[in-house]
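See the structures that follow.
What follows draws every value from the coordinates through simple rules; no lab data is involved. This one's a predicted model, so the numbers in the text were calculated from it and none came from an experiment. Cβ atoms are built from the backbone, for glycine too; each structure is taken alone.
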Structure P
Amino acid sequence: MDHLPKKIIKLGTRGSPLALVQAHHVQALLQTVLPAYTIEIVPIQTTGDKDQRTPLSELGGKNVFIRELETALQDHRIDLAVHSLKDVTSSMADGLILAGCLAPETNRDAWVALPGVLAPGPWQKSLPEGARIGTGSARRRALLKAQRPDLQCLDLRGNVGTRLQHLNDRAFDAILLSEVGLRRLNIQGYEIRPIEDPDFLPAPGQGVIAMQARNDHPILTAITAISDPITTQISLWEWQVLAAIGFDCRFPLGMETRVTAPDTFTLSLFLAHPTGPETLRLTHHFTAQTAATILAKLESELKAQVRDWTG
């Protein structure tokens, strides 16, 4: 892979502690396949990092976490961008592609609380009546309310450290975060309890590290070499569904695609009305050969449901 036009590769990332941990992981992997190159990490502050108070739905959706990184790619100021896949929007900037993905250690949500708050047992019974739950995710709110309507779901934004500080200040009884982020940051000193409930579906791509690049850049070969092919394929399928229906934080949506047998995949989906109690759950089984047909059917089902809800 000595065909790259220069000996310095610029890797763009958000500047949050979790984003930097993920960027350093990609840097180390790339270094194994490009040992003669210097791989430089370039932190870039995004709109979502600058404004940590406004709800995402009001701030402009998920692209507030990647817009500046995409611009840096288009302007050739960086050679690739490292994202949390769940931050990647359903509409990608011109000339850019999702070049590869790394498999997550886990994709579950996890409760984080001060010691003594959570009771033993399943999450539905572990929280006090009327508990104050901090989360900035419409998906998590909808999933919580579906089984525990008594819970007070209060808006919470900011990086992991900021959210934990609100918990320390007792603004919430518990907060919900991605388990993988807690692992990658080695968070300790709290009760961390992953949600084992299979109905509590994660965000599409939760825990997946995604690499974005210009569609004509030689770095694509190196990205492919370090990527997990199954995770990349699943991520592209899920991203295709999101792109077709144009979802970016407008509707609470959970989605998980698992390998359930050799060349057999199971996609489970949760969709909730943005303001009402209505929900939709779908499950589809498919192979790589039937994926296009099944995903088109899923897209049609989701579009029909959205039309029904929005009139």
Structure Q
Amino acid sequence: MDLRSEIREFLSSRRARITPDQAGLPAYGGNRRVKGLRREEVAMLAGVSVDYYVRMERGSLAGASESVLDALASALMLDEAERDHLFALARESGTRGGRRGRGAPTTIRPVLHQVLDAITEAPAWIRNGRHDVLAMNRLARALYSPVLADPRRPANTARFVYLDPEAAREFFVDYDRIANDAAAMLRLEAGRNPHDRALIALVGELSTRSELFRQRWASQDVRFHRSGHKRLRHPAVGQLDLDFEAMELPSEPGLQLNVYTAPADSPAADGLKLLASWAASQERLPTEQASTAH
């Protein structure tokens, strides 16, 4: 990925969405030639020279101090995820030592498999920043059976969302939001690890094969994925309205543990119990078929 282009497009897209009124600035007439703020207005709000801001927006964040980046984030009204993305782009461009990000992990330690297997009443799984599913407990495998229908491994939820949209729209009740979030999370990962070859290949594949992904990717949006609600339509047990928590694993940088739960005595809790029964029946099938064959 071209880091200078990433910086240029991100900053210009954030500038374009802010009106002078939102920034507390006079509009100076109704015929503005640019969408959003002008570069000189951002420079003024950030307390830097116009030439300096122009250099930054052209893709040069090298040498920008943390205080300048903070001021720029405030001027552009960046949220927490966008601020994280700005600082990641600055790190990768050499601002803070030129440290190159490493690729997303692709394997996990055996003890993490044990952790997943110990979670018996909730779907739980571990993924990396590319949305590769690296490990799942039994309930997660049952819940995400539509995603796992593709034999390609590791399974990748972004690939499922964008390259199997018919199945994904059936599985994710709020498909449009899921699609937006998937691209925004990949964009966040790209800022942290712009040299990750597997990530570059994934973005290239999705861009080539999905017009929807190209649109979402071009928006330059970034988003954290920490907690919330998901509505899933499982082919065997119907709709499940679940809460999720996504937790970073300090011992395994770049990996995230996702757990889905439901309030006690809710329809979704009953649905998870039904899902567990369905999963057990699916596991018995190969054994029963083998005994019948003999």
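Quick notes on this one:
- Of the structures P, Q, the one that 16 was derived from, the read-out being relative contact order in percent (Cα under 8 Å, 6 or more apart): Q
- Parent structure of the calculated result -10000, given that helix-only ellipticity at 222 nm (-39500 (n - 2.57) for each DSSP H run of 4 or more, over all residues; to 500) is the read-out and P, Q the choices: P
- Value 0.40, calculated as FRET efficiency 1/(1 + (r/R0)^6) of positions 88 and 280 (r between Cβ atoms, R0 = 41 Å, to 0.05), assigned to which of P, Q: Q
- Sorting P, Q by volume of the Cα convex hull per residue in Å³, for residues 104-271 alone from high to low puts P first, with the largest value.
- Cα extents along the principal axes in Å, for residues 16-119 alone from the coordinates reads 53, 34, 22; which among P, Q: P
- Volume of the Cα convex hull per residue in Å³ derived as 166 - corresponding label from P, Q: Q
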